[in-house]
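K.L.:
Listed below are the structures to be examined.
Every number here is computed from the coordinates shown, using simple stated rules; none is lab data. Everything numeric in this text was worked out from a predicted model, so none of it was measured. Cβ atoms are built from the backbone, for glycine too; each structure is taken alone.
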Structure 1
Amino acid sequence: MPIPAPYVREAGTGPGVVCIHSNAASSAQWRGLMDLLCGTHRVLAPDSYSAGKSPDWHSAREIALRDEVELIAPVLALPGSPVALVAHSYGAAVALIAALANPGRVRALAVYEPTLFSLVDAQGPPPNGADGIRNAVAAACAALDAGDRDAAAGHFIDFWMGAGSWSATPPQRKPAIAESVANVRRWAHALMTEPTPAEAFAALDIPILYMLGGASPESAHAVARALLPVLPNVRVVEFPGLGHMAPITHPDLINAEIAKFLGEI
């Protein structure tokens, strides 16, 4: 079956930057960064499968991260020269696999808490550092099976943003988020069954900015502990007091760090 074309936001001219959003979001996540960079870079932000204006996943087969990579592969080629990838959460996991699959097309990575939970499980079976997200996914899936999308979104959002975050979400934003979180089983499968071992990422001998939130869940930090030791050219920046969703809740801080990194490579 032919691979469909993703929807892509675009702004600016100059060296190429491709931004990949988190799950339960869309390319709109990166509008602030695009505004910041468009004077010096050509910035492209695709929507992943079933997000924003991109098509739904088209197969009965469970999605894998490589499928997300294949969707955005044409976008990586658009600038005509190697690009920097900027990505968050699920998108950062996609970006890491994309960089391995396209070594000639990616010149740098700026990632905020990639959620490659398979690396945690590879270090040792549960109980382990991925138990928190595993439990949140199980609760969300149980709610979906019971027909309660609102409760499913609550389990997912409260895990990543803290208890009570879903209740505090503006009512007008909830339907779109709840619809997106209906894909939580699919996301979890892709992230927890990704076969790429940690050692493979040692091949990414390119500048990498790896950002962490000091207040993020243990599941995100467990991935960092598995991944950071093998990256040969990585700069780690931790934001005290910020959580996993900082690129959305505190975009100015995160975008400034990304812009600084891109200006130095």
Structure 2
Amino acid sequence: MDHAARHETILCTPETAALVRHRIGETQYREMPLGEPIEFRQSRLTTVSAGHVLGSAMLLAEQDEGSMLYTGDYRLGESYTAGQAELPHADVLVMECTFGDPFYRLPPRAETIAKFLDQVDQAFRIGATPIVHAYVLGKAQEVTKILTHHGIRVQQQQDVFAISQIYEACGCDLGAYELYDGRPKQRHVVVSPPRSQRGSDVHGVVLAQHFAMTGWGWNPQLAARYRCDHVVPLSDHADYGELLETIEQVAPQRIYCTHGPKRFVDDLRGRGHQAYWLG
């Protein structure tokens, strides 16, 4: 959604349309529910779940000459709020490769969540308020649902709360959360934007423990930049192993990579794939 801009017509899922309206206002939307193909010019277009945030979709374009799958931002595996990505076969794959480095084989998500919940509990035990810093759209709602699913109540900063209300209107139940009013409640977690963004300061908290939620935190050399007590490697992007799994499942003849390290293309060529960097 941080890439959204005004266009003459926006083709997107209904959930994405609701979120984009919040960001940029009214424009012409052509809504494409997941799995319901439309004819557009000379192509048959189908949205399939991307597992990134609510409403995120890959686009499968099919013509008589062949097919292409454009991933956009995506992640494999289960999600509390974003659904699970689907990977249809396509002749050409255009994929993001944010974590296209073998270092970024992130730990199992269940393991990461269990460790995070334990750290939250430890903060409660010393009388601290856990403040979780996460992207306003997507990660903040995923973290909220993780917490409420495990019986932990949440207070949200205004920008996060506004997006969460759209999630709820789209049928995504986030559990027991409320707007933060400047007064922290006992055994509640406050969810706030990343510390580098406007609105991340949480006033009224006497003793806090700060958490950053990002896959980049898996790299200890990068973790210090987040200025938090804990950096949790919870990502909404495919890690290195999931990128390779994507290629195996889609089985494309050609691969075009973007938004990641260019050396990932060399890696794929070394594995026998016809891969190119899309500059």
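K.L.:
So FRET efficiency 1/(1 + (r/R0)^6) of positions 204 and 244 (r between Cβ atoms, R0 = 30 Å, to 0.05), computed for just one structure, reads 0.05; which one of 1, 2 is that?
P.N.:
Corresponding structure: 2.
K.L.:
Have a look at 1, 2 and say which one yields 53 for percent of Cα pairs over 22 Å apart, as calculated.
P.N.:
1
K.L.:
Out of 1, 2, which one gives 2.3 for distance in nm of label points 7 Å out along Cα→Cβ at positions 12 and 60 as computed from the coordinates?
P.N.:
Label of the originating structure: 2.
K.L.:
Upon calculation of mean count of other Cβ atoms within 10 Å over residues 220-227 from the atomic coordinates, which of the structures 1, 2 produces 20.6?
P.N.:
Derived from 1, not from the others.
K.L.:
Same structure, new question: If helix-only ellipticity at 222 nm (-39500 (n - 2.57) for each DSSP H run of 4 or more, over all residues; to 500) comes out at -12500 when worked out from the coordinates, which of 1, 2 was used?
P.N.:
1
K.L.:
Taking mean count of other Cβ atoms within 10 Å over residues 52-59 as the quantity of interest, name the structure among 1, 2 where it is greatest.
P.N.:
2
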